[in-house]
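Have a look at these structures, which come just after this line.
What follows is calculated from the coordinates using simple rules that are stated; it is not laboratory data. These numbers come from a predicted model, not from an experiment. Cβ atoms are built from the backbone, for glycine too; each structure is taken alone.
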Structure P
Amino acid sequence: MTVLLNEFNQPVGAPLTGWQGCPLPQHCNLQGHYCHLVPLNAASHSKQLYAAWLQAEDDRGWTWLPAGPFADFASFNQFIIQAAESRDPLHYAVIDNASGEATGSLALMRHDPKNGVIEVGSVIFSPRLQHTTAATEAHALLMHYVFDTLGYRRYEWKCDSLNAPSRRAAERLGFTFEGIFRQAIVYKGRNRDTAWFSLLDSEWPQVRDALSAWLSPGNFDEHGKQRQALSVLRARQQNPQEQQK
């Protein structure tokens with residue numbers, strides 16, 4: 001890596017000629033093959049999301065989330081009302097294209113448009129959405145919006161360091177693990193050491209191409225089983241010579 005020196009012979013970061021920051025994210029509709037994202041709305045989505053969560057065998061899906069589980073629909077609905085009114089985090093409902101129903105939600109949060117940094121968080125995917133093609137596409141849609149539409153430089157993912165499923169999901173989607181922030185948060189009466197991940201704008205094109213290839217309908221057989229794993233497609237993007245084999 002080339003080291004840049006200023007007039008005092010000190011190492012400095014690369015210049016960002018013409019950088020003027022980014023716009024704040026807005027509520028909008030983001031359309032995909034398997035799902036689409038819309039602004040979270042309690043009147044439209046609370047009952048569908050609550051019904052989707054009722055399919056869970058137990059409450060383990062709420063363990064690493066700052067809210068929940070909820071004892072009844074009234075308390076769940078109040079949570080959705082408050083989330084829908086928030087502007088940071090800015091929440092989106094994930095709508096399954098086949099059923100037309102909301103099956104989860106996620107948010108853009110900790111907006112820092114001046115520096116081009118933003119985080120995906122409050123990922124609340126019901127059992128109907130978890131481990132599905134639509135779950136991956138929901139994240140891909142937000143990535144497209146953040147990098148290609150809004151022009152952000154850095155996209156962050158943070159989770160409890162003990163939340164192994166979330167950490168695996170971040171790495172599968174192309175985020176890079178950066179380290180552990182010890183005793184970063186207190187939630188639900190317990191400590192949280194936070195694992196930090198990031199995806200940069202310079203890394204996004206390869207991640208985008210791999211996601212697009214994985215999400216292509218041609219990558220799934222008649223039973224919905226993937227033909228090539230996302231990890232394989234990402235590896236080929238990083239090693240172009242592998243594409244010729």
Structure Q
Amino acid sequence: MKKIFLTTSALFIMGLATAQAQQTQIIAHRGFWKTENSAQNSITALQKAAQEQFFGSEFDIHITKDNVLVINHDADVNGIEIETNNYNKIAKVKLKNNEPLPTLENYLKAGKALPNIKLILEIKPHKNVERENQAVAETIQLVEKLNLANQVEYISFSQNICDQVKKQNPQAVVSYLNGDLSPQQVKSKGWDGIDYHFKIYQKNPTWITDAHNLGLITNTWTVNNPEVMEEMIANKIQFISTDEPLVLKAKLQN
């Protein structure tokens with residue numbers, strides 16, 4: 001039988017073609033929470049996302065007045081503003097599935113036990129750049145302490161936060177959420193991707209292709225409508241963040 005030897009260049013081209021043809025991947029928005037005994041931004045939602053073998057689980061963080069990082073979407077918990085209160089004011093809060101409100105440390109430790117899922121960490125904008133910088137510094141320090149730099153990716157609506165993550169860890173993967181910058185502008189900032197609401201892509205139909213041509217990651221949020229899922233898949237978006245990951249999974253399997 002004739003043996004076939006592939007050059008390094010040929011292998012590289014094959015790898016590139018495989019990467020370009022890769023199917024859209026699923027990111028569970030605030031974890032996989034639309035399932036039994038789960039809740040948004042809970043550790044259970046992270047674990048259930050990993051069980052379903054989704055690419056990633058997205059979650060949101062804020063920093064308390066005494067510099068404890070907590071997982072929560074809104075700026076307040078039961079009417080208590082996170083940023084202006086110490087952690088002890090919210091430490092006993094329970095989620096809808098009766099879990100304690102997670103700290104980032106506890107969430108990351110749970111994620112470390114699930115090495116096949118990416119942890120998509122959204123740092124929320126804060127009242128001023130000093131507090132944003134503190135949140136970034138505490139986050140990067142904790143991620144490095146737990147040796148999770150390769151499992152964590154960062155997203156934010158704040159340009160300052162994106163800049164600070166890159167400043168403190170140039171190897172970090174950082175995507176911008178706000179949708180007000182073109183792919184070219186994001187590339188010039190030195191960030192790694194655009195993670196925009198699907199309506200931004202609908203208004204700017206070349207941006208997904210433009211981003212790919214620039215070597216940027218493309219993601220879209222929060223796509224729960226099956227028709228919009230199909231539209232984004234057809235446009236070769238790399239990642240879709242959704243509250244309906246099983247619906248998206250079924251679409252991708254068709």
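Out of P, Q, choose the structure whose coordinates give FRET efficiency 1/(1 + (r/R0)^6) of positions 88 and 112 (r between Cβ atoms, R0 = 30 Å, to 0.05) equal to 1.00 when calculated.
Numbers: P: 1.00; Q: 0.70.
Clearly, the read-out refers to P.
Can you spot which of P, Q the value 1.7 was calculated from, given it is distance in nm of label points 7 Å out along Cα→Cβ at positions 152 and 200? Present the calculation step by step, with values, prior to reporting the outcome.
Details: P: 1.7; Q: 2.3.
Traced to structure P.
Identify the structure, out of P, Q, from whose coordinates Rg/Rh (Cα atoms, Kirkwood Rh), for residues 96-207 alone was calculated to give 1.00.
Details: P: 0.97; Q: 1.00.
The read-out was computed on structure Q.
Consider the structures P, Q: one of them gives -11000 for helix-only ellipticity at 222 nm (-39500 (n - 2.57) for each DSSP H run of 4 or more, over all residues; to 500) as calculated from the coordinates. Say which.
Numbers: P: -8500; Q: -11000.
Here the read-out was taken from Q.
On mean count of other Cβ atoms within 10 Å over residues 216-223, which of the structures labelled P, Q is highest? Intermediate values should be presented prior to the final figure.
Working: P: 10.0; Q: 22.8.
Ranking P, Q on mean count of other Cβ atoms within 10 Å over residues 216-223, first place is Q.
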